[in-house]
Structures are given as structure tokens and as C-alpha cells.
Structure P
Amino acid sequence: MYTAMKNLESSGFVFSEEEISHMCTEEWSKEHFHTSKPFMKRYILGQTDNKGADGFVRFKSGHYTYGKENVLISKEWFERQRQYFITWYESLRG
């Protein structure tokens with residue numbers, strides 16, 4: 001999963017600000033990956049930590065850049081979510 005997201009970043013893939021706003025919500029994550037934790041968190045150098053709203057570390061510490069948007073990606077992944085991620089990822093490549 002992280003390799004796939006890094007590949008998107010390396011290829012110059014751009015998510016819109018609106019898409020990222022959606023992916024930073026629990027609702028979007030529930031709908032797409034069947035998880036209750038947000039998939040992304042906006043990242044601002046020197047200001048953003050890798051903790052969720054509950055204070056627990058929920059995001060990988062390295063950030064990803066998609067266009068002008070910097071984000072952290074959730075580290076809350078389980079095998080049962082793999083196919084949901086693959087389906088979503090493949091839909092991006094179109």
C-alpha cells in the first residue's frame with residue numbers, strides 16, 4: 001500500500017484539494033476502505049504530528065506530496081482491507 005502511494009507521488013499524480021479533504025474524513029475511509037480511521041491527514045512542515053484526533057499515532061511519519069498538497073497516510077491497515085485499497089488504487093489509473 002505504501003509503495004503504491006509512493007509510486008503515485010513519484011509519477012506526479014495530483015489529488016485535488018477537494019479530494020484530499022474527503023480522504024481526510026472518517027466517512028470517506030468507511031465508504032472506501034471499511035475502516036473508521038481517516039486515510040489521510042494534511043501535513044504542514046513543523047506543525048503537523050502523526051497522531052489522530054484521539055492522540056494516538058495513526059499516520060506514518062513520512063509525508064507524501066501530490067501536486068501542492070502534502071499529506072500523511074494512515075498506518076491503520078489490515079489484510080481484510082487490501083482488496084478495497086487495490087480497487088480504489090486501480091480506479092485512479094483509469
Structure Q
Amino acid sequence: MKIKELLGVSLIFLPLLLPAAIFGQWWLFLVFIVFGMCFGLVEWLAKAKSGKTVSQHFWIWARNNRKKSWVLLGSMLVGWLALLIHLGVHK
């Protein structure tokens with residue numbers, strides 16, 4: 001793995017993992033570990049089968065589908081925000 005790729009993966013997962021571990025939120029930590037493992041497996045499969053990562057596939061598709069790519073990114077943002085609101089709003 002190149003240093004640029006390692007930095008990118010670190011910037012995605014360390015902010016999720018480190019605070020959960022520091023504050024002893026082990027179930028949440030486990031969620032992020034499993035998410036990372038699933039993501040890593042799909043990345044490996046994509047690269048092995050096609051020679052390109054998931055991100056590279058998205059970037060190629062997005063070049064020809066600008067509006068659709070923004071809808072997809074916006075949907076991902078809504079999903080993550082919904083999760084944050086779910087966790088942040090106490091019952």
C-alpha cells in the first residue's frame with residue numbers, strides 16, 4: 001500500500017476508531033472495525049477482479065454522470081447525518 005493510500009485509509013478510520021477506544025465505547029468500536037473489514041474486503045475484491053478500487057470505479061462513473069454522482073454523494077451524506085442524529089438525540 002502506498003503512503004498516500006495509507007494516509008487516506010487512516011484519515012477515514014482513525015477518527016472513528018480512536019475516540020471510541022479512548023472512551024471505552026467498545027460496541028461502537030466493534031461496529032467501525034467490522035465496517036472497516038467489510039470495506040477492506042470489497043476494496044480487495046474490486047482491485048483483484050477489475051484492477052481498480054471502489055473509489056476509482058466511482059470516479060470513472062462520476063465523470064460521465066455528474067448529476068447522479070452528486071445525488072449519490074448527497075444520499076450518503078443524509079444517511080451519515082441520520083446516524084449521527086440517531087446517536088446524538090437521547091430518548
Structure R
Amino acid sequence: MKLAKAMEMIQNKPTGYMVHFEWCGNGLLTSDYFPDKLNGEDLIPTEDEAWMLANRFAMATRGKTCNLYVVGRNFSPVESYKDRQILNR
């Protein structure tokens with residue numbers, strides 16, 4: 001492999017984000033997220049857009065969901081998630 005091709009692959013790392021949350025009910029919390037990467041859905045392109053969708057989803061599901069935050073394509077929380085997490089309780 002040529003160095004130029006390797007550098008192109010390194011610099012063009014795929015990105016994308018998902019919103020992680022928990023369903024509240026019957027004294028249990030059930031983890032979930034969207035979009036459903038494992039079933040082939042496209043990820044949210046930017047972190048800012050993911051936070052915007054998390055906020056809108058939190059408002060629409062208040063009392064039904066909690067602990068909303070943004071995760072990257074590897075399902076790890078983004079760096080600033082502790083400061084921006086939406087408790088929704």
C-alpha cells in the first residue's frame with residue numbers, strides 16, 4: 001500500500017453520532033439509542049445536530065425517557081456529555 005493511500009484512509013475516518021437514552025417504566029430503566037446503527041440506519045452527521053435531536057426527543061418524551069446524551073459511532077459518550085446530559089426527570 002502506498003503511504004498516500006494509508007494517509008487518506010487515516011484522515012477519512014468515518015464519523016457519526018447517535019442519541020443514547022433510557023426508557024423509564026415499572027421501576028426499570030431500559031437503554032436504547034437512535035438512529036439504529038446495527039440495523040443499517042445512517043448516523044447523525046454532526047455532534048451539534050445530535051444534541052439538538054436529543055433535546056427535541058427529551059421534550060417529546062418527558063416522563064418516559066431519561067439520561068439522554070450523545071455517543072459516537074463506537075457507542076462511547078462524546079467528551080462533553082457529562083456537562084450536557086439531559087436527565088429529563
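Please treat every number below as a calculation from the coordinates, not as lab data. Everything numeric here is computed off the predicted structure, so don't read it as measured data. Cβ atoms are built from the backbone, for glycine too; each structure is taken alone.
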With helix-only ellipticity at 222 nm (-39500 (n - 2.57) for each DSSP H run of 4 or more, over all residues; to 500) computed for every candidate in P, Q, R, -8500 is reproduced by structure R
Distance in nm of label points 7 Å out along Cα→Cβ at positions 26 and 50 was computed and gave 3.0; which structure, P, Q, R, did it come from? R
The highest value of relative contact order in percent (Cα under 8 Å, 6 or more apart) among the shown structures P, Q, R is in R
Can you tell which of P, Q, R yields 15.7, 47 when Rg and Dmax of the Cα atoms in Å is derived from it? Q
If you rank structures P, Q, R by distance in nm of label points 7 Å out along Cα→Cβ at positions 10 and 74, which sits at the top with the largest value? Q
